[in-house]
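Take a look at the structures below.
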Structure I
Amino acid sequence: MDFSSLVLMEKDKDTGFVTKELGSYEVGEGAEYIKKMFYDGDKINVYFDTNRDVEDWEYSAVFDLFNEDKFIEQEYSIEQIDDEYNPTWLVKFDYNEEHSIVLSKLNNLCSLIKAHIREVFENVKGKEEEYK
């Protein structure tokens, strides 16, 4: 599926309800991995996954071989979400009222996600016996 934009909604921390739209951001490739995104009053929260179903053995392999350090180097916090069907991560970063700043961070994030998901699936090839 091709994406042209992501919409950032503000979510109330206490109720979990969406309160308002903060902006729409035109993004490039990589956005297809993003499953949800919202601002919690403190940080922008972006959940992404592999965008395809993985086999049981691949689940651990993908988490083990995914390079989270590259996200941290770009000033994103990242954590694994292990209660989803496919490997999923949560990335957080600061919100800024300046549209261009958030746009830049989102486009950078989309590029990082795409590159690292592709890389991890290349690195997983041939490792089935290690992870069974």
Structure II
Amino acid sequence: MTLPMILDIGEVSRQSGLAVSTLRFYEEKGLIQSCGRRGMRRLFEASVLLRLALISLGKNAGFSLDEMDEIFTFQDGVQIDRDRLMNKADELDLKIRQLTAVREGLRHAADCSAPSHLECPTFQRLLDGALKKNKVKRKTKGV
């Protein structure tokens, strides 16, 4: 029988690349759990590194910490809510399309031969799109 390897908070920080303060914050939020203390230093099972990697991946994908707490469960191995992952992938696809359109509009505006950007129809569409996006945000927030 092999015992789980125990790491102190400094070693978890070094191996994960996360600040000690971030690890403490994640523990306060219930995303990770220490398994004890050695003096004043928190101790963690080595498996916490997998959980921290999933949290980092989730943050990169745009999930909030609260969402990740709901999406990732660690009973009987790692369980991940596949529907939530698919929904986030769909959101990212939409965001990519929006950002691509903005990028292309900016490139056009930079190379446009119109005497003024305000005389460029493509730049005008870019400005109109920005205003429409603000209106949609206001409506969804109820402002």
Structure III
Amino acid sequence: MAITKNQVVSMSYEVRLNDEVIDSNIDKEPIRFIYGTGEIIKGLEKGIVDMDAGETKDIKVAAVDAYGEHDPKLTETLPISEFEGIDLEIGLVLEADDENGDILKATVTEVTKDEVTVDYNHPLAGCDLDFRVTIHSVM
């Protein structure tokens, strides 16, 4: 049965970035989601439409349909004094609450004696991703 909107899909996947596996649930419990509700990235959802249970497919997802393009406006340089007591290093992911109580994540991209640059983009923003998916069931 081919996948259509509002069906529950059970799927295994492997995702690669520049030929390196960055995430996989192969040999683990498949993920389950409701197709067409935005529970998975847009490009992957587009790529699995009309697949049937038991089918495996390679899907290339462009950055714009994955985690978006990298937006340089989503970086900020702050005084290092705002990070007192934190062992700062490049790649460290910091979390904070915004005005609405939502959690913001920022990755440290540069540390100097006086300043820290953080990036609020998703770590995979700007990246084209290669998926190999297997559909286990469609209900």
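Read-outs: derived from the displayed coordinates by stated rules, not from any lab. Computed from a predicted model, the values in this text were never measured in an experiment.
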* For helix-only ellipticity at 222 nm (-39500 (n - 2.57) for each DSSP H run of 4 or more, over all residues; to 500) computed as -10500, the structure of I, II, III it came from -> I
* To do: Tell me which of I, II, III gives 25 when you compute relative contact order in percent (Cα under 8 Å, 6 or more apart).
  => I
* Asked: For which of I, II, III does mean projected area of the Cα convex hull in nm², calculated from the coordinates, equal 10.5?
  -> III
